[in-house]
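These notes open a run of structures that come right after.
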Structure 1
Amino acid sequence: MTRIDFYALREDSRGDRFLLTCRLVERIYDKGLRTFIHIPDQAMADHLDRLLWTFEEGSFLPHGLLGRIDEARTPVLIGRGDDPGAEDQVLINLAPEVPPFFGRFERLCEPVDLDPAVRTAARERYRYYRDRGYDLHHHDIRL
């Protein structure tokens, strides 16, 4: 069964869920795992793509937009509602809804920032997962 981790930024954090996603990707990549980032639209996908190149000086996270790169050679994929293909290790959800394919992943990360709409949608997803008996974990994060 998929382990689900909610990463909620604390009130005193300066970043947002996109910066938090970069930090999560960095930690996941360091463990040698593959990541699929589920994102709702092209503008957000482009923003995250740029941020993954620039969020930390000297950092390199091999990533790319699904359909534009060699998926087999790229351990971090960004998809806009796309089928994640053969990916099944770590899913990061930046969409407001529950990804229909989340159950095939070993782990699901749900980054949550201080935006009220983001928090409301995250609470709804949390209830959805809880009501279905998933293994839920909550982490308060300060960036």
Structure 2
Amino acid sequence: MSDRVFLDSNVLVYLFDADTPDKQSRSRALLDDLAQDSVLVVSTQVLQEFYVSVTRKLKRPLAPEEAAEATRSLAVYSVVQVDVPLIFRAIELSQRETVSFWDALIIRAGMESACKRLLSEDLQHGRIFDDTRIENPFLSA
């Protein structure tokens, strides 16, 4: 059985950030490697954050049409729908673990999709929530 790996939006944004060539290269290599033997998972939140980030937060943003196509290409991964029950489970996690609500929503999506790894630059590397371990893939980049 393939490992399930949850991808936070920042990992995906670097694919399109030419102003951070080391992280862009690392992100591309990482996804190429993971695609060979892992099920890649994102959430609707990640897709939304990705689109906003690549159209508004990059020094050289993508055109809306290009960003929409990139978002569409990421939606081929396994996608966790953010629904009302997931929101309330994220609220509970946020309160219990003292993490922001938005981070808790990412973590819950990873946990509930049975991901052993959650790749993010923004969360605490090495922290474990149930069976899901946070990993920053750019620590050595």
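Points worth noting:
- Ranking 1, 2 by relative contact order in percent (Cα under 8 Å, 6 or more apart), the structure that comes out highest: 1
- Structure (1, 2) behind the derived value 2.8 of distance in nm of label points 7 Å out along Cα→Cβ at positions 32 and 120: 2
- Highest-scoring entry among 1, 2, by distance in nm of label points 7 Å out along Cα→Cβ at positions 24 and 128, is 2.
- With mean count of other Cβ atoms within 10 Å over residues 48-55 computed over the structures 1, 2, the top value is the one for 2, the highest of the group.
- If helix-only ellipticity at 222 nm (-39500 (n - 2.57) for each DSSP H run of 4 or more, over all residues; to 500) is computed and equals -9500, the structure in 1, 2: 1
Every number in this text was worked out from the coordinates using simple rules, so none of it is lab data. The shown structure was predicted, so the numbers you read here are calculated from the model rather than taken from an experiment. Cβ atoms are built from the backbone, for glycine too; each structure is taken alone.
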